[in-house]
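Values quoted throughout were computed directly from the atomic coordinates according to the rules given, and no laboratory measurement underlies them. Values in this document were obtained by computation on a predicted structure and should not be read as measured data. Cβ atoms are built from the backbone, for glycine too; each structure is taken alone.
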Structure P
Amino acid sequence: MTPPELDRKSALFLDLDGTLLEIAATPEQVVVPPGLPSLLAHLHHQLEGAVAIVTGRPLAQTDELLRPFSASAAGEHGVSLRYADGTREELPAGIAVPSAWREELEAAVQRWPGVLVEPKPHGFAVHYRLAPEYGNEVWRLVRQLVPPEHPWFHLVPAREAVEIGLRSASKGHAVERLMAHAPFHGRRPIFIGDDFTDEAGMRKARELGGIGLRVAEVFGGDPANVRAWLMEGAQRLDGRSASSIPTGVTP
């Protein structure tokens, strides 16, 4: 599959880890290419603000990674939304993962060297990328904590990780909510992601007349190719060569 050409009516919804950034051993070890924030800011200007980061990370953490770029965004797989005017929305408000679950998992990882618990404002993730041999034990425990019929929380599989998140939120819901507001409304959504949690965002983009692109299928599984495509799109939108893009804007 060939990625589409960006045009002035596009709206970009971009996952972060595994899509814009290479996956790292731990969430804290990701490396942000120096030119990425500038590239995103340039596209944000070209598309009149219709660029959103839709990620499993909390919004504050995302902003810190991409500083000084900040725009519309969805954090924790759609639990937290930020609109173009800065308005924030929590979906739903006032629900947090029971502390007893977190305490039980944190006690368990003491027996599993290399397994990490990543706390988030509305949930948490358990990463076993550094210790895949414990994957089955991790899943056995989280399934005991969160049965399939739980009314508020569910298990979200990820790349060598599992997240306990809110059942009512998804990246698809985030795309739908953002597309209902300016500057996204009336545009063609393009959602790019690499993981299971991105599938809902891709489906919603297609439902709304756009397209969902999997990094593995369209970009060879390489975030550098996603960044290169974004750079090419920025050049095409401006009708200029790479040397015309502002200094520091490189993939």
Structure Q
Amino acid sequence: MGIKYKRVLLKLSGEALQGANSYGIDPEFLRRLAQEIKSVVELGVEVAIVIGGGNIFRGVSGATQGMDRATADYMGMLATVINALALQDALEKEDLQTRVLTAIEMREIAEPYIRRRAIRHLEKGRVVIFGAGTGNPFFTTDTAAALRAAEINADVLLKATKVDGIYTADPEKDKNAKKLDKLSYKEVITNGIKVMDSAAVSLCMENQIPIVVFDVRKPGNLEKVVKGKSIGSLVEGEQL
């Protein structure tokens, strides 16, 4: 079976990197994730990644405890760079060529984000990791993922989560929660479904970038998604 998506933007939450831990980075989860990414790169898929920093520091939570919101957000951006470097190390241990590009310049450890350079790296088969969000406070890494997906002309935005799709309610709290296999962008925004924040969903809608929400912890799921198999939940435009 061939691939459905040639160029993908994978959005990883910082919390995903915790694995079974309550804080920080789980090396075993990173290793397995790197192997999953390698399997799709070997299929010829161009992979870009936006990573969060919630396993280390969340700007919003810092702001609620009295810290200046902009300062807290910048601290959160630095946390994403720590995660980006950890993921880069794991990928390179799997013999993958990688580049970390940051929205906040820090030349000693990463390249500054330049759109054309990012696209060129992808064309050469390198895995590109985008760190530091958008480089601006008050924007989430979900919005950064949608923005970068649009900038690099990604075929799809893959939202990697701990659940196997979008539900009518939190499946861990509500046994009657039903899985929604397909939704439109408008349904997500209008009904306030917490897939990604509304700015991110709106960006995807404007640029017609489908969003697939899937469980990244299950082995083989990433490969199934890029091959177009029906797993997780798909958010796209209205069916004509």
Structure R
Amino acid sequence: MPERLDGTVALVTGASSGIGEGAALALAEQGATVALAARRAERLEALASKIREGGGSVLTLTVDVTEEEQAREAVKRTVAEFGRLDTLVNNAGVMLLGPVVDAPVREWERMVQVNLLGLLYCAHAALPHLLSAAEDGPRRVADMVNVSSVAGRRARRGFGVYNATKHAVGAFSESLRQEVTGRHVRVSLVEPGAVETELFGHNRPEIQDLLSERYVGMERLQAGDIADAITYIVTRPRHVAINEMLIRPTEQEA
């Protein structure tokens, strides 16, 4: 049976849209107090209003997780405001696709900064608090959920550096899991397939056209589908850890 998250605090990065927004709403519905971290302050405030209307407690944090000090400050402010941190959802990410030959290297740098370094900065800052929550929290367990992608399992033409960042997230997550699981901090990897979010719109127009052709006629996942998965992971009993979850649209072959 799922366990509610009353008395716990969750920090969600990339919370201004898509999976992050969905996860924040879902965790708040389960009773968690939620800190929302992203760069777009207006989007965060709109989401915070929804959570407050539902009776939840929430904090908005205008943060660029690629800046280490900002990532650390987000964790620090969350703990200062609410006294603890039980759950970190590392969701912030970008997907900039295209051939390696003649690629804009700045796109590669951006993906490494957001998908990998931003996740690492947040993880490092949060870990002491997660370990503490696992020792004395209301559920005596804490969770770090790292949102990766099916691209973290399977390399595909045109996905090169995005593949590389998501494979790295998977390797980091498994290594960290082995390090802290004995102390009841659960590290989980969520790997969505094609989801209807803003990620596709970050690409150059010619890449967007190719993606539209690739997924034409496919019923993609919705952000809420992934939020449901994240909620399932963090509401398991203390003795149950969901290490990895791959979620694809039914019609997606690879």
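Work out the source of 0.10 here, i.e. which of P, Q, R gives that when FRET efficiency 1/(1 + (r/R0)^6) of positions 7 and 71 (r between Cβ atoms, R0 = 25 Å, to 0.05) is computed.
Numbers: P: 0.85; Q: 0.10; R: 0.50.
Working through the options, I get structure Q.
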- Label whose coordinates, when mean count of other Cβ atoms within 10 Å over residues 63-70 is calculated, return 15.6 (choices P, Q, R): P
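From P, Q, R, which structure was helix-only ellipticity at 222 nm (-39500 (n - 2.57) for each DSSP H run of 4 or more, over all residues; to 500) = -13500 calculated on? Write out the running numbers ahead of the final one.
Values: P: -9000; Q: -11000; R: -13500.
Here the read-out was taken from R.
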